[in-house]
Structures are given as C-alpha cells and as structure tokens.
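Before anything else, here is the set of structures, which you'll find just below.
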Structure 1
C-alpha cells in the first residue's frame with residue numbers, strides 16, 4: 001500500500017512538473033522575443049525544448065523527428081506569429097492582448113491537444129499544424145525564393161498527412177503522404193505569386209487566404225479517406241456535410257474577416 005502511495009505521489013509530482021514546464025516554455029518564448037527583439041533566440045529555445053527527440057540511439061532519430069514534425073511546425077509557427085505581432089505598428093495594449101492570446105493557445109496545444117492519441121484529436125493536431133504552418137510561412141516568405149516556399153509547403157503537407165495516416169492501418173502511408181506533399185507544393189507555388197491576407201487587429205495579425213484554402217481541402221480529403229477506409233468506398237452521406245461546411249467557411253469566413261479587419265493586404269507579387 002505504501003508503494004502505491006509513493007507511485008501516485010511521484011505521478012502527481014511529474015504531472016505538475018510537466019504542466020509547469022510547458023506553461024513556462026510558452027511564457028519564455030514571449031519574453032525572449034520581447035527582450036531580444038529577434039525571433040532566433042526563441043527558435044533556439046524551441047529546438048532545445050525538443051531535446052528528447054534525439055535522446056535515443058541514432059537509429060531512432062529519423063522516426064522520432066518524423067513523428068514530432070507536427071509539433072515542431074506548430075511551435076515554429078507560434079514564434080513567427082509572436083514576432084510579427086511584436087514588430088507590428090499596433091498600439092501597445094493590442095500587442096499585449098494578442099501576445100497573451102497566442103501564449104494561451106500555445107499552452108493549450110502543449111497541455112491538452114498535443115498529448116492526445118485518439119484519431120479525432122490526431123486529425124485536429126494535423127489540422128492545426130496545416131493551418132498554422134501555412135499561415136506562418138506566407139506571413140514571412142514574401143521575399144524568399146519561390147523554391148524555398150515550395151519545399152516548406154511540401155514538408156508541411158507530408159508531415160500532416162503522415163500524422164493522420166499513421167492513426168490508420170494504412171499500408172501505403174508513405175506514398176499518400178508524398179502525394180499530399182506534392183499537392184501542397186503545387187498550391188504553394190501558385191499561392192506564392194499572389195497571396196492575399198486578411199488584416200486582423202490593425203495589422204497585428206495577417207491571415208493568408210491560402211492557409212484557409214489548404215485547411216478546407218485537407219479536411220475534405222481526410223473525410224473522404226475515412227469514409228473509404230471504413231466502407232471501401234466514399235459514401236455521399238459521409239462527406240456531404242463536411243463539403244457543405246467547408247464551402248460555407250470558404251464563402252462566409254473571408255467576408256467576416258474582411259469586415260473585422262477592414263481591408264485585405266497583398267503580401268505576394
């Protein structure tokens with residue numbers, strides 16, 4: 001009985017430490033960006049926080065890196081959002097509010113969504129990484145070479161597709177992940193030449209339209225795959241609501257964002 005009490009006590013303490021470290025990471029990223037006025041120290045902190053990925057034998061490094069790509073994409077996206085918010089021309093109270101919102105969202109990712117292992121939550125994790133990764137990429141890549149944008153879009157597509165397919169007993173996971181990566185690369189090349197963003201909070205946050213588009217496409221494809229996986233065919237009843245929902249999002253959300261932000265901003269050529 002004493003042994004069980006000690007186990008429970010250690011389990012409780014480890015849980016408290018885990019929560020404290022994750023909240024501390026989210027807060028530390030914000031303060032480092034404010035203190036240094038540069039994103040690179042925050043990027044370094046994110047890399048350091050992933051030390052457990054390589055704390056195994058080298059032959060497991062590739063598998064660990066691949067399985068943690070989604071988390072890494074979300075973390076790097078947060079750094080981009082925080083930095084672009086900090087250097088924006090918004091008034092101080094708006095910056096503080098938006099920085100606080102991003103910090104809470106990142107803490108929620110680390111504490112609640114990231115540790116989940118059910119298929120629904122895995123799909124949500126991939127969706128967050130897809131949306132945030134593309135939004136962050138197109139927020140900062142307007143003067144980058146198009147080849148770099150295409151490669152990073154491919155990486156985001158591959159990582160998110162692999163993350164979702166790994167929760168199924170899929171025998172062609174590599175091929176399908178590469179295929180979605182190719183689709184993302186093509187969309188990335190097209191979007192690079194003309195990127196429209198919605199300005200939110202007096203320019204504190206820019207939401208590129210392409211991030212909304214790829215999220216909707218990814219959601220429909222995931223629903224089609226799920227229907228085919230369970231029924232060996234894509235049933236209309238399984239995808240009609242997701243399709244109608246995504247069409248509504250594509251039509252309605254841009255209007256709402258335009259009214260809220262007041263203007264669209266062209267951040268591409």
Structure 2
C-alpha cells in the first residue's frame with residue numbers, strides 16, 4: 001500500500017489531542033475525505049466511531065492507542081509513522097446488518113462491527129424467540145438480553161457475557177445470552193457467518209426491548225433480523241507484531 005496523504009484524527013481527551021498536535025509537527029495532515037489513510041488516535045470507542053463514519057469511503061484506518069484497552073489499536077509512538085504504515089498488515093472486518101421493527105411499525109437499519117445486542121429496557125426480564133435460517137431454535141429465552149458478535153467483537157461485550165472468543169477467519173458468529181434465566185443452562189451457540197438470525201420479542205409492550213448495533217440504539221422493538229453484510233468490510237491496519245489475529249489468540253490464554 002502507498003500512503004501519500006494522511007488524515008490525523010483524535011478524540012477529545014487531552015492525551016489524544018496532545019498526541020495529534022505533536023504528530024502534525026512532523027506529518028502533514030489532510031481532511032479525511034481526501035486521505036489515502038486515516039490515523040485515529042484514541043481508544044477502541046474512537047476507533048469504532050471512526051470506522052463507522054468513514055466506512056463508505058473505504059479508506060484504511062490505522063489506530064494508535066491513547067485510551068484504556070486499545071484492542072483495535074496499535075502502540076502510540078511519535079516517530080516512524082510512515083515506515084509503520086508501509087509495514088502494516090490489513091484486516092477486513094465484515095459488518096453485521098441489523099433490521100429492526102418497532103411497536104409503532106417503524107423499520108430501522110444499522111451496521112455493527114462488534115455486535116448487535118438486544119437488551120431489556122425495564123425491570124421485567126425480556127422474552128425472546130430465536131429463529132435461525134427460518135427454523136425456530138428457541139421458543140422462549142427469558143433473559144436480560146442476547147447478542148450476536150463478530151470475531152472482532154468477540155472479545156468485547158460478548159466476552160463479558162461469557163461468550164466464546166472467535167479467532168479471525170473461522171467464519172463464525174457468536175450467539176450469546178445475557179443473564180439467561182430460562183433455559184438456565186443455555187450458554188449460546190456458534191453459527192456460520194452466512195446465517196440469518198431473527199429475534200421476535202414476546203410481550204413487547206409489557207417487556208420492552210431495545211436493539212443496539214454498536215452505537216445505534218432502537219427502542220421498543222418487536223422484531224430484529226441480523227445477518228453479515230458481505231459487501232461492507234472496513235479495513236483496519238496493524239503493526240505485524242501486534243496484529244488482531246495474534247491478539248485474539250492471546251486473549252484466550254489470559255488468566
């Protein structure tokens with residue numbers, strides 16, 4: 001890859017703002033719409049928001065961590081940026097497409113890089129029917145919620161909900177319950193990434209549920225369909241020694 005023009009973007013936190021000013025002293029920054037590559041300074045949240053903002057532009061994004069976890073980021077260094085970009089390795093992240101319908105009959109669509117999650121809105125547990133590729137697989141899941149995670153997102157909310165970590169390239173999605181009450185021992189399922197998952201909300205007025213695709217929340221849903229979007233795949237870049245595949249593998253051996 002040749003990166004003639006670079007856009008330097010940073011989140012609003014002081015460390016990221018200080019870092020971007022230092023980089024601009026040594027590297028010319030152009031508007032993101034004109035760049036061959038976007039360099040995002042911040043944490044994973046800022047990286048995800050940058051990916052969503054410029055997904056249609058198909059510009060590769062290289063992140064440097066100035067947040068907390070930095071799972072999607074590279075180590076921040078002030079020097080050698082162009083050399084690092086030239087050596088970086090691309091990974092295409094296929095997005096999930098969410099189609100949601102509300103009690104009012106309004107239909108919404110959104111994309112997710114990490115996961116699509118359904119969450120109860122009130123004190124009452126949600127009741128959700130799960131249909132996989134047109135076949136009812138669970139008549140009633142009583143729970144706080146349920147989520148569908150990509151491999152890239154499997155170490156985020158999915159892992160916190162005790163879902164499995166999915167190595168890249170396995171072609172799998174994780175279906176993970178969130179605090180399931182019934183069936184009590186159900187821990188979720190691994191699904192092929194071409195699966196179409198439908199969730200039907202039971203008693204949606206008494207037990208309202210919201211659907212969240214990364215940053216987009218739709219409240220009071222009655223039906224949600226999730227599938228992998230084959231034609232939408234933002235590209236993020238990693239230093240060879242800190243690639244995402246290695247991070248996902250290492251995460252499985254942490255105490």
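Rule-based calculations on the coordinates, nothing more; no lab input. Bear in mind the structure is a predicted one, so any value in this text is a computation, not a measurement. Cβ atoms are built from the backbone, for glycine too; each structure is taken alone.
Here are some notes:
- Top of 1, 2 by mean count of other Cβ atoms within 10 Å over residues 77-84, largest first: 1
- Identity of the structure behind 18 (criterion: relative contact order in percent (Cα under 8 Å, 6 or more apart), calculated), options 1, 2: 1
- Structure responsible for 1.2, with distance in nm of label points 7 Å out along Cα→Cβ at positions 85 and 109 calculated and labels 1, 2 on offer: 1
- Among candidates 1, 2, the computation of helix-only ellipticity at 222 nm (-39500 (n - 2.57) for each DSSP H run of 4 or more, over all residues; to 500) that gave -25500 used structure 1.
- Volume of the Cα convex hull per residue in Å³ derived as 172 - corresponding label from 1, 2: 1
- If distance in nm of label points 7 Å out along Cα→Cβ at positions 53 and 237 is computed and equals 4.3, the structure in 1, 2: 1
- For the set 1, 2, ranking by distance in nm of label points 7 Å out along Cα→Cβ at positions 93 and 221 places 1 highest.
- Which entry (1, 2) yields the derived value 18.5 for mean count of other Cβ atoms within 10 Å over residues 157-164: 2
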